[in-house]
Structure I
């Protein structure tokens, strides 16, 4: 038998103390604050890992652009290609930071934020457009 706990609907924003597992407004699944916090912690960890990896990759790329990389790596492209590469890396860093921020928000509050979700979808769309630009232009 299920006990009443605070549950929320990601789709319509319904929020109530209930034992129901399905939203009475839109018939989607309801999520507990604990489940949202667990997802938030995972998202924060993955966002931090992505951010640190991309910062390392940018530092390596900058050394290759200057031909000062100790491994001997050297970039042979033009200035436009450098800017596109650094722009995409910057978007990926922004994606990682936003993922970390969203995850921490979920851990603290126990709910999702539609504004954060819209922001991350926008950044993901920009990354997709940048990737498409790279594929079609080079």
Structure II
């Protein structure tokens, strides 16, 4: 029996895959639990339409991420910190970077900030931010003494 998976099934496949499975497994487990539908011409057409819509959404999100990347590359975040002999007491966290971006009208989740090294000395740092799947933006963070 050939089925089209509606959602990811461990050890079988991902959403949208067409798989050959045993009749009992397909009917009694996959279809009964709403994890798959039987393959037919109508279901193939629906699957193709869903894939096209997903590709359009993916392209749109990628375009937005590319635009945000260009905006981020022009920004430099400045943090005034207490320092002694070039060493900062404490460090700047991803949460502080997120809040500084939010003040400038840019919303980025702190978990998307990839460089987790502590910013604990004066100077300029380049921080990588994952904006979308393969779109990585760079934020300049400058630490200056109060």
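Thinking of I, II, which structure, once FRET efficiency 1/(1 + (r/R0)^6) of positions 26 and 98 (r between Cβ atoms, R0 = 30 Å, to 0.05) is computed, gives back 0.05?
Values: I: 0.70; II: 0.05.
Checking each candidate, the match is II.
Can you spot which of I, II the value -23000 was calculated from, given it is helix-only ellipticity at 222 nm (-39500 (n - 2.57) for each DSSP H run of 4 or more, over all residues; to 500)?
Details: I: -23000; II: -10500.
Going label by label, the one that fits is I.
Assign the value 4.3, calculated as distance in nm of label points 7 Å out along Cα→Cβ at positions 58 and 90, to the correct structure from I, II. Write out the running numbers ahead of the final one.
Details: I: 0.9; II: 4.3.
This value belongs to structure II.
Of the structures labelled I, II, one was used to calculate distance in nm of label points 7 Å out along Cα→Cβ at positions 10 and 82, giving 4.2. Name it. Could the numbers behind the result be given before it?
Numbers: I: 4.2; II: 5.0.
Answer for the origin of the read-out: I.
Out of I, II, choose the structure whose coordinates give relative contact order in percent (Cα under 8 Å, 6 or more apart) equal to 25 when calculated. Numbers along the way, then the final one.
Numbers: I: 25; II: 21.
Structure I accounts for this read-out.
Name the one structure among I, II that P(r) over Cα pairs in 5 Å bins from 0, in percent of 2, 9, 14, 13, 10, 8, 7, 8, 8, 7, 6, 4, 3, 1, 0 was derived from. Mind showing how you got there, number by number?
Details: I: 2, 10, 14, 15, 14, 11, 9, 7, 6, 4, 3, 2, 1, 0; II: 2, 9, 14, 13, 10, 8, 7, 8, 8, 7, 6, 4, 3, 1, 0.
Considering all the candidates, the number was obtained from II.
Values quoted throughout were computed directly from the atomic coordinates according to the rules given, and no laboratory measurement underlies them. Remember, predicted model here, so these are calculated numbers, not experimental data. Cβ atoms are built from the backbone, for glycine too; each structure is taken alone.
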